[in-house]
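**Student:** Next come the structures, one after another.
FYI, it's all coordinate maths here, none of it is from the lab. This is a predicted model, so every value here is computed, not measured. Cβ atoms are built from the backbone, for glycine too; each structure is taken alone.
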Structure P
Amino acid sequence: MKKTILIGYCLLPLLAWAADEPNHNWPQWRGPLGTGAAPSSNPPATWSETENIRWKVPIPGQGHASPIAWGDRVFVLTAIQTDQSLPQEESDSPANIYKFDIIALDRQSGNILWQRTARAEPPHEGTHQDGSWAPASPATDGERVFAHFGSRGLYCYDMEGELLWSTDLGDMATRHSFGEGASPALHGDSIVINWDHEGESFIVALDKRTGQERWRVARDERTTWGTPLIVKHADRTQVIVNATNRIRSYDLADGAPIWECSGMTVNPIPTPVTVNGVVYVMSGFRGNALLAIRLAGAEGDITDSESVVWSYDRDTPYVPSPLLYDGMLYFLKGNNGVLSGLNLATGDKHFGPQRLEGIEGIYASPVGAQDRVYITGRNGTTLVLKSGPEYEILHRNALDDRFNASPAIAGDELFLRGEQALYCIAED
């Protein structure tokens, strides 16, 4: 693989580009709005291994972390198995050492600009047979990039790959050793990590500039894999976390609880989405649950209160997060290629459950741009649908890879991270 090092790179043009075109970037999990949508972008609707592929770059190791993009760079995380193991005296059961790496690529060419190993060690516990040891998506504010490897630590680099700080929050003990999965949530000067596991669960907010803790709050939860949603409403910024026992909202300023609500299933994974003062929370393992919660007036225990605008109890997702786009809520059934589309205001069903032809299992979350919905299956097929109340397939595209990571859309490019390679899909 060709490796390029940039000497004397200037960050100013990158930041100016980002400031002028806020939707040109995909800065963290679920994109610039936290909804899965990139409303000002226009990526291709058709592609193949020989059409509309600007570049395809092999990524060493394995990871289900979705890529992010800012300015002229794309970032991705991976866990690379080595042939080394700890000395016998340091481990009762020797296991292979993994390198936990962050990779920065040139957005135009796909050349690797830098690659850093955050930590090298054997994982302390297993992961799901379909999982990976690099599941969390990175995040960036255009000056720093944050790589979260869960039990291997949180690392902050500058855009040139210099380590600025790191912190170790301990080791998770996940349910059935299914592995970890929550991504960091970045807002203002804070980065928030949810740490729900079989031990002492908590949520913590750190100063993004120094890594120092701003607050930490204990949580009465077992393992969850949900990334927090951070949303500003009225005079407070709230951190909303999906979980089994309670959906909870915390004040970003100090971690004080604002409201809580029951109603989810076990093993919650989907990240909540929000628009116009309503947050939509769902889960779909061993049951189905979807709640639309109005933030105005939500205080204390809002279970069965007027703050719950509507609910829905069918065909909700296990792993994929929903897409909120163009007045509709799109979500999948379990991890299957079955799609539903609801009216945001009322919860009325526009269509679904609709089987997606050619899709064989889905872990990736749907994304939206240019009045289109993109849904990528594990078998390499992506369906492009027309957004709106009528189910309409526009195109069916196939690639020679398997996909578990969610797509990212930035500008007029679509980034797909496969098991073998990272694709930049753009007009030829």
Structure Q
Amino acid sequence: MHPVTQPPPPLDTIVDEPSPLRRNRDYVVLTTGQMFEAVGSGMTGLALLLLAYDVTGSATLAGIVSAGFGLGQFVMGLPAGALVDRWDRKRILILTGVVLGVTMATIPLAAVVWRLTFAQLLMVSIVDGFAAAFVWPAGRAALKSIVPPAQLGQAATVTQARMGVGALVGPAIAGALFAVSRALPFVVNSLLMLAAAVGYRLVGHRLPAPERAPDAPPPHLFRDVRSGLAWVWRTKPVRDMVGVGLLLNLAANGILTVAILALQRDGVPPQALGALESAAGAAAIVGALAASLVLKRVPVGVAAVAVIWLDAALLALMPLSGSPWWVGLLFCATVLTLPTINAGMGAFMMHITPDAMQGRSGSAAGFVSMAMIPLATGAAGVLLEQVGRTGALLVYVVVLGLAGALVSLSRHIRAIPRTDRFAEVPEAA
């Protein structure tokens, strides 16, 4: 069942404007905790990779350690959503912060007391992935409980900016600290995660598990996971948005991987590649800040159609030159626009999803969308070798065009209003 837009209230109806988000204490406290966690997460990937190579001397084993995060997130992704809909969301956020803080602290402890091993680093990476699977759906459910519907779009753009800051600042901090001591990034990371847990603890709003209907069957993990996937499939606006997200992830990650591999093959130094990724991270932050202004003035559906076709046109120009400046310019321009649709559609999905389904629907949607990332990156190298840089890029541009066709043909996405009018749209059944 898809949401039907209700008629607007009479002109003489007086509606109290919600207070600015900066005056919403619980929102500020929650997002501060999320900021600490985002920076810590941004540190973890690079720090673990560097340490794993330092400990093992093997690029293969270091890669396996990095892959542990994705493995943990993949295994726990769907069950975590079902459990988020059973447990107190505030306690979940606090517990994940504590678990991550303690897990990261085991690395400097091992470095002092005994010795670091490949097995320990792999387990840390897997646990990090497990915890991450809980953080996103629990944080999404908490945000909807704390923020009024009319401000969900703005709150979602702040989340996008937070992720951008973590991706930009975290690796830089990790690299600088690792140069001083290989255990130091994990000391700081542990403190950041524990600070995030404290922030979540200070949220005054109650975030209990949704009440189950009296006639509801007893909880069953497999059945709850299946019901989340079924809800996403039968709720047409959500299904269409997940489909668009799947194609976007496939195209964007494929294009980035092909471009980076081609530049590396052409002898571009690693420092330049790192600078390109940092520039993209900065563009994402600027794009998130701009998205807040755009979504107040333009319907989300209109913005989604415009952004995807604009990005397809931009990335179709990438084969014209193999210069890192050209690649960086086009990629930064694309990254600049994506927060608008990520925040707008994400906020709308959050709004129309009932509280009792927040965890399962969020995990199911994220699981399906993120499942394309390994395929995109894995196929990129094969395509680059088989059809060359231009051919590989054009394959992914075609995929991006399919995303544009889907968003243009979906009346459910095209009908999404401005974020300040979300309150007029009822929740999906």
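**Student:** If mean count of other Cβ atoms within 10 Å over residues 327-334 computes to 22.6, which of P, Q did it come from?
**Tutor:** On the way: P: 22.6; Q: 20.0.
The read-out comes from structure P.
**Student:** Moving on to the next point. Matching task: 1.6 is the computed value of distance in nm of label points 7 Å out along Cα→Cβ at positions 151 and 207. Pick the structure from P, Q.
**Tutor:** Details: P: 3.1; Q: 1.6.
Derived from the structure labelled Q.
**Student:** Once FRET efficiency 1/(1 + (r/R0)^6) of positions 47 and 119 (r between Cβ atoms, R0 = 25 Å, to 0.05) is calculated for all of P, Q, which comes out largest?
**Tutor:** Working: P: 0.10; Q: 0.90.
When FRET efficiency 1/(1 + (r/R0)^6) of positions 47 and 119 (r between Cβ atoms, R0 = 25 Å, to 0.05) is calculated for P, Q, structure Q comes out on top.
**Student:** Identify which of structures P, Q gives the largest calculated value of relative contact order in percent (Cα under 8 Å, 6 or more apart).
**Tutor:** Working: P: 15; Q: 28.
When relative contact order in percent (Cα under 8 Å, 6 or more apart) is computed for each of P, Q, structure Q gives the biggest number.
**Student:** Figure out for me which of the structures P, Q the number -27000 belongs to, where helix-only ellipticity at 222 nm (-39500 (n - 2.57) for each DSSP H run of 4 or more, over all residues; to 500) was derived from the coordinates. Write down the numbers at each step before the final one.
**Tutor:** Numbers: P: -500; Q: -27000.
Checking each candidate, the match is Q.
**Student:** While we're on this one: A value of 20, 15, 9 was computed for semi-axes √(5λ) of the Cα gyration tensor in Å, for residues 263-334 alone; which of P, Q is the source structure?
**Tutor:** Going label by label, the one that fits is P.
**Student:** Also, quick follow-up: Name the one structure among P, Q that Cα extents along the principal axes in Å of 68, 53, 40 was derived from.
**Tutor:** Details: P: 56, 50, 43; Q: 68, 53, 40.
This value belongs to structure Q.
**Student:** Another question about this same structure. Just checking, which of P, Q has the largest value of FRET efficiency 1/(1 + (r/R0)^6) of positions 31 and 391 (r between Cβ atoms, R0 = 41 Å, to 0.05)?
**Tutor:** Numbers: P: 0.95; Q: 0.45.
Once FRET efficiency 1/(1 + (r/R0)^6) of positions 31 and 391 (r between Cβ atoms, R0 = 41 Å, to 0.05) is worked out for each structure, P has the highest.
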